[in-house]
1. Name the one structure among P, Q, R that mean count of other Cβ atoms within 10 Å over residues 352-359 of 23.4 was derived from.
2. Where does the value -12000 come from, among P, Q, R, when helix-only ellipticity at 222 nm (-39500 (n - 2.57) for each DSSP H run of 4 or more, over all residues; to 500) is the thing being computed?
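Taken together, the values in this text are just the output of simple stated rules run on the coordinates, not laboratory data. Note that the structure is predicted; figures quoted are calculated from it, not measured. Cβ atoms are built from the backbone, for glycine too; each structure is taken alone.
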Structure P
Amino acid sequence: MATERAGERRQFGHRARLALTPAQVRVIDAQAHAARTLWNLLHDWWTMLPKDKRSLVAADAAIRQARRDVDWLAVLPAQAAQAVLKTYFQAWRNCWDSRAGAPGFKSRIRCVMSVDIPQGRDLNIVRVHRRWGMVTIPKVGRVRFRWTKDLPVGKRADKENRITGARLVKDALGWHIAFRVQTLEPTPEPHQGTEVGIDAGVNLPLALSDGNHFDHGRPARLRDGTADRDKWLNHQEKATLLRLEQRAAHRKSFRKPGERSSNRLRRTHDQIRQLRATATRRAVDWQHKTTTEIADQYGTVVAEQLTITNMVKSARGTVAEPGKNVAQKAGLNRSISQEAWGRTVTMLTYKLAQRGGTLVKVPAPGTSLRCSACGFTTPGSREDQATFVCKNTDCGFEANADWNAARNVLHLYRIGHVVAVPAAGRAVVRRARRVKPAAAR
């Protein structure tokens, strides 16, 4: 008789696009602006009061009084206002625990418009069509949303599998709803797949040590050698984007310093953001499909421990010591940011865990310069960006540079040269023994 395996509690988010009428858009916009203003008022109230008078009860009373005194603050539902208070206090806890900086003022232009729905039972989600579902939004009513994932609703919902809440978020493509989903899934069996090393690059996005590379078919550079910042757009969309950017620059030239932007300029900027958001969605879609395929096929994935923030620093330098090749470094930084290596590793981490696999990180220094055949690092072996040619007279190994780096990444894992990341500390390298040649691979 087979025994039941223990279950694992999993919490994740699912984002779907809302189909709103113009009137509903105006209502949610008003709620989002009220939530942002309430945050700013709460922040001013908190920072001006003496420390001995700050408390959660006093803040709650101040919010209730503000919603009674200011009519347009009452547009925000009471539970959403309480969620603002809870989020603000959590921001201060993160600051006190050194996990984030101190909370500050939320600008109307730069902040992300959002409204929280803390109670999942208020949503009343129903699937009405293969592609559409219906959800209840407080003070808005019933709204359709795109059904792209099976959610625990109706008879499938219970104490362990349910939707605990949601958040309305607005981006350049409109309003979306992000559901907070809690499920209880059986513990997966250990993945029986093989080990593979991955090297993330610009010309070749993901190179695997077994030669099974993944390319999104979009060149990182144009014919003139400059970085293609809009590689996820087709030719017609690139032409439209160029025309909009020229139009925005022309209209901006008529604006005086300190003068407010015109409605035409803001509308042009909105159109530019829509194209940028479309490109981002295509990139994320490719990452999801690629990481899912890798997680299904391999049991252990080895990646480099990269500090991407340091890799994309500007080479401009200072006035006393100006930098060199500043424009070329800026193009490389844009290409690295577009590939979003950190997001790829994050997707691989949770997808491998769901399938019983693991993701391991190894130190990054030297993996692209060391020969994977003889194990030596010889100067001049990486003269070409795309090809690795070992300059060791006894070797002469020649291969794709990214594939050579992926083989070195896998070899570091096999000899125990991995990176352990403690819960509250910096990454620590565990050294098992000296790196040896990987010829017998």
Structure Q
Amino acid sequence: MSSDDDSSDSYHTAPVELSPAPPGCPVHDSWSPLSEAYLADPYPVAAKLREDHPVFYAAEMGHVVVTRMADIEAVFLDPDTYASSNVQDPIFPLAPAAAAVLAAPDYDPQAVMSNRAEPDHGRIRVHTRGGFSMRRLRTLEDYMRSRATELIEEMLGGPKPADYVAAVAFPLPAEIVFRFIGFPPSDDLLLKSWCVNRKAFAWGKPTPAEQAHMAEGMLAYWRYCREFVAERHRRRADDFCSELLDAHDADPDPRSGTGLSYREVESIIYGISFAGHDPVTNLLCNTLRCLLPRREQWSAVCADPTLIPTAVEETLRFDSSQVAWRRVTTRDTELGGVQLPAGTRVFLNFAAANREPCAFAETDTFDADSYDIARPDPHRHISFGKGIHFCLGANLARMEARIALEILTQRVPSLRLPPQDYRTFPNITFRGPEQLWLDWE
């Protein structure tokens, strides 16, 4: 683990201090994406922020916040100016105890995909993209459907109401990505606990004691990934990790322009084992939270499964599982009329942009603050990013959400949401309920 005063290629780089406001930039002294009100429902607050100051400095987190779709798209499409190197970093400086844990000599995961710049990002993505090809995903589809059916039947056979997160939405995406990588089923619970630690560490505001505990879990998680890759290096299998190792053996030197180093293989496994499932859990839940209270739309999906892909896209727009992402400027630039010096940390507010009226078809029938599976352009959302860092697992996430919804609509059309309070895990980026209680006839 390194701090932002060095030039290492560390997977996580903690800030030494919060960045100051750029000269002349509007400042919001009190807003935070970690406030209770914003975590409960970010959309009205995000819309007001977008209307008041499309680009402003949030003092609570030391980032410049960008709220308009056009500005966010401009950031995504200019990776030379807006680097992705900070997307896995903690927001706040590390507590000394956590820093000491992550100073272990063998804790050296490397920036590889979401936080790696060109030309290395493109070189590595060539090797990872093959694993997420539609051909490979189709080979996983039977397993996805079979496992989703098993979990849903177990839920329906148990007591009512049932927590959909515990029964289906948490185990299903994790098991799919773990089988994809090659992790054994016996390690699922341990791996899931480590992934929760990473979410709080990189995108939350843990106390010093919590941060130190999370750091211990991250170190253990990294060591597990290293041991797993070493075992696969000795004995290959039909999995993603083995494919990466085959590519490494064929060309182990990144300086060739096409090679893949051994530490890059380890780091890809470390990164993708989190990114490949936690946001999908949120997507599975948010889709039901959007559809079930709107009984006409739920009934329409039950009657016509061809509407399901559009329902998933509309959920990604209206109530995204990822409501923000980050960048850092590599040079002085201007955005939305605000001058940003090199080194400015930038917070891309998807919650504001995905409901911006001028970004979507606005008619008497459709408005950006309504959920409607008949919307003609929900795919214009930016919940998977845009440009060279567009989410590698987007099609996998869509497929999992589609399959789960197909099974539920056909198996239990009487599904409904009983009265409940929704609590989301406190973090700046990923949004979904920690529990989702379902009832049915």
Structure R
Amino acid sequence: MSLPRFVAVIDIGKTNAKVVLIDSATRQQVAGRSTPNTVRRDGIYPHADVERLWVFIIESLKSLQAAHGVDGISITTHGATAALMAGEQLALPVLDYEHSGPDEMVAAYGAVRPDFIETLSPRLPNGLNLGAQIFWQAQAHPAAFAQVTAILTYPQYWAWRLTGVMASEVTSLGCHTDLWAPARGDFSSMVRDQGWAGLFPPVQPAISVLGRIQPDVAAATGLGAQTPVTCGIHDSNASLLPHLGAHATPFTILSTGTWAIAMTVGGNTDGLDPRRDSLANVDAFGRAVPTARFMGGREFDQLVDEVVAPSAADVARVVRDDIRIQPTFTPGVGPFPDARGRWTVAPDSLTPGERTAAASLYLALVTRACLDLCGLGREVIIEGPLARNALFGQALARLSGVPVRASGDATGTSLGASMLFGAGEGHAATGEEAEPVDVAGFDAYAARWRAEIA
């Protein structure tokens, strides 16, 4: 099969969902549509509005087909999410991973979950461990759970809706789920012990065609009946994919969005600390990748009301007057899960530029702490929204002492997902190296920030 030229990527992030068209020859985005990824609060618990998303996906594919033509479809989504199927229907709504329900059974789940040494998956709050979600759903809704015939990780749920083919896939199984044992390349002992093994469909490679679109999808969108659909991939691993084989190892990819996720390819897992939200992801080829993360995008949105590119004077004043933000504003996750976030001055007293500067430096400092956990590569490549934040990159270059570059591919996760059609490794483009921030007193500023956490 020849590789599709124009690939429609369904990219469902925690905050927004989009469908974009990637030209696989130029690796550029041709067109796209987006919508907020809203959480429904009705029903038995907060859940994904999958039917609204499905309408959005179909309408987007129809629009892209009419305007440009679509040769293939690929899928990427956020992690910590699964669809529990009863035949062709959902047995239970698709649980929002920020729901606190799974924390009601902390002790019971703690007694059955595997050790960190087996899964390299730390215990996380709410439903951030997919295994905790499934355990809670089984205990809290036993009658509905008894009807479950299949468990589909989230990219593969959408792939099933498009193709009618069910599959499992390692990048979604291996992202802090407690369900996967990276060293063995197999499901964890808990999956067997809980009797869930038969509920997961066969594992298929992310880089594979799962099937062709179903006739009703073709009719609704105008796409050709033979349009291929990939198995799909976890979004952080989609960001990682273009870089595999393109850099000397070890190297670090910082994938940013709602989360800022640092992944050091070719690193080792010795420095991971399950108490500090560091773990091993599993890449598209089944290899463990040391990872550390925090909710960088969400925290930035909380901290900055009006984003204004800071001037040199804004940055100098923040450093000179010791205007710091101490972690963390999303308790329970990140390298400082037990810390309580605070400003050292009243943020309302700052100009928008000063506030943006302080928040950008804060994100760089937390990112540097993440790199202590997952390992610092020979270089750091920033993907996603933070790649456009010049001060962040400059501060991280100073703090890390290694080259820091913004990705040259503005399409981020969507580009990586488009490569699931077999474009292979080593297709990354990177921008110019960031100049390390050069502001009097910055090193002492960073030292004070670290000292207040210790």
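1. R
2. Computed on structure P.
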